[in-house]
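Scrolling down, you'll hit the structures one after another.
No value in this document is a laboratory result; all are computed from the given coordinates. Not measured: the values here are computed from a predicted model.
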Structure P
Amino acid sequence: MAYRVGFIGVGNMGGALVRSIAGNDTKNEFLLSAFDINTPLLNKLVSDLGIKEEPDAKSLVSNSDIIVLAVKPQYCDQVLEEIKPAFQPGKILVSIAVGLPIKYYKNIIGDRAKVVRTMPNTPALVGAGMTLVSWDDQVSGEEKKVIMKLLGFSGKVEELDESLMTEVTALTGSSPAYVFILIEAMADAAVRSGIQRSQAYRLAAQAVLGSAKMVLDTGKHPGELKDMVCSPAGTTIEAVAALEREGFRNAVMKAMEECTRRAREIGKKN
């Protein structure tokens, strides 16, 4: 049996998820459809992937088993009110909106609605995403397996207690932006040294990719791996000392604190 999965919103994050599923679901276990008010964006996605285009959000919900709500938090009220009449028992709502708890959705579409709260990130576009998921108690064990498989096409998926979903925004949902800035800064420094920019980006990105893989594959503490690179009186320890002088760690921690603060504000507003 193929599950009908409809996406409301195919912007940066929604589009990344759709493309990752379409590109990796080789057994055609999920039939994809989409709707977005941005018609050119929707038309391109439909043309690229050959998925079904729905005329509006309400029709999409009527024709789907699983509905992925991929719109910004400030638009969720409007969309949920629109789809509420079509949200029949048995359908599952999967939201990627930051800051909004499961009870927010149930307050609008009903206490018996099945709701899944997630926090994905944009590396889903290349199958290297990290998605956290929290469950409403209405979602069955079998349905959880289906959702995990669906989200797994975009990368890694882990369960997380809902009380921590807002807190994890800064760690996974927003963190690719910090890494992109790091790669850009590394490349800029390399360009100053005479390395061609295209090569500098490639080398910096591979260094970040390889470093992350070492953390995941070796299981060693990041500090231990850092020490392995820092030879006595060598070049790397000088770079590390400069980062410490400039407050690198503190800047990252402050950035994550601000990200979390904003995520909490969004939740409180709703």
Structure Q
Amino acid sequence: MAGDLSVTALYTSQVWAWGGLAGADLLATVDGKRVFDVTNAALGAASVFKRDAVPLRYALLHRHAMIDHLLRGAPTTDVLELAAGLSRRGAAFSADPVRRYTEVDLPAVIAKKRELLARTDAGVAVLARPNLALVGADVETAALGTWRTPGAPLFVIAEGLMVYLQAPAQRQLWAKVAALGNVRFVFDLVPWCEQPPPGAVGAALDKAMKRFTGGRGFERDTRTRADMRAELLAAGFAKVDVHDSAELARVWNLPYPEKRTGQVIFDCTAPVT
């Protein structure tokens, strides 16, 4: 197993490849395929006892596609993706030379991503793009304003990150992003109160997660969407919209729109400061 990457990073990168998303093939790995197959088998076995469960791969695909949809519709040219992991979004969207795309993650993860891209001519071409930057840094402590064009509006993405952070750390990051000003901040977070109990399979996945992330597993609390929206407004955002895949799958042309995945995307705007 690739020690620099979590089970989640490997699994989700394979979801992008399974979903046929642009750029995903550049980051696909044998380890990712193995994790994908084993996890799907485990979740499939669990679904025998819960017939209405939607497979995780559809939920993750909807989450990624929803954020892509919002980014495609934004006029912003500067994009900053936090804890980017093996997201293929930077490779896909930086194909447009007008977009200045920066991905930030821990140095070991960025090094692994560079290694994966360097395997193919297409990946080397992506690495050579002047409008794509892969930065090794901790998003919780880094000065995020470093990677933006001065005065330009900024689109910030944090996909799959908030679920690892406790509420105080989430609020701290929200305030940090809002303080950038002239920013649109998009992230996913399904409140735990909307999710079913994890059960035996969920507990096993959480244990595996902690093993590959140095003890960091999923963080659970009792806040609702309304609670989180209020906290985001208090953090400095002037507008907060909440998008639900179950309501928007067909409207937004998401893949597999018949799957009611219940993914929740928070879409926040902070004015010029």
Structure R
Amino acid sequence: MTYTPGSNAGLPEAARKRLFMMKGGDGQRPLFTSDLSVNEFLLVREAGFDPVGLVMGSSIYHIGFQFSGAFQSQEMTVLTQALYQARELAMTRMEEEADLLGADGIVGVRLVVNRTGWGEDMAEFIAVGTAIKHRQGDHYRTVHNRPFTSDLSGQDFWTLLRSGYRPVSLVMGTCVYHIAKQGMLQALSRVGRNVEMTNYTQGLYDARELALTRMLAEAESDQAEGIVGASVSESNYGWGSHVIEYFAIGTAIVSISQDHQIPTPQLVLPLTG
């Protein structure tokens, strides 16, 4: 699904109506929703932004089949592409909701994958976060005129802005990889011995590198200077013991100031036991 700024083609009528009323349509008083904590809400406000609504996107996706040889290590490109497309559909619909609310960006984005009871090859992909708008009308959208997206908390978002940086986009990379099984002679050669399983080691390296490289490519496309909060996770969706997904995700950022004043850390002691 290609993102078109201002489009709401991917949204159902009920969602468009809900967002229209939240924005203050038909003479209604604007009313935002948010999954920010109280501290996050106040820090986002202190940073010059107002929450305008909880936005989300969803895609229920059928994941195709790809054959792989038992003794061959290779990327499962059909499965990789399916996960990319499903996540992109969910992210794009979330951004369309933010567009309808006139938001500049989305903070606290979460990507969730749910396996449903509809079949082993079906999965639901959900993207959710709080859309925010700059109070003074400053431009915070990406070079592609998309709302910025970030999985940073309200506290981290405030600290990033105070330090002279801003989030650009939630960038990600994925790779589904089949790791070759060892042959009979290889299995026999390691009986009773300490020995590295080189096929597993090399397969995991290859899968991680592909995921990380794709995440970096997305950041470069958005003209980012770096990525913060990056993480890499390993998953298996029931494809078999030798098929894994590596998923890399982080927030791409750019500098907005020549003078980066880092706020002094404050010691906080909890009053509860």
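Below, the figures for the structure above:
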quantity	calculated
Answer label among P, Q, R for the case where helix-only ellipticity at 222 nm (-39500 (n - 2.57) for each DSSP H run of 4 or more, over all residues; to 500), calculated from the coordinates, equals -16500	P
At a computed 16.4, 50 (Rg and Dmax of the Cα atoms in Å, for residues 126-229 alone), which of P, Q, R	Q
If Cα extents along the principal axes in Å is computed and equals 74, 47, 44, the structure in P, Q, R	R
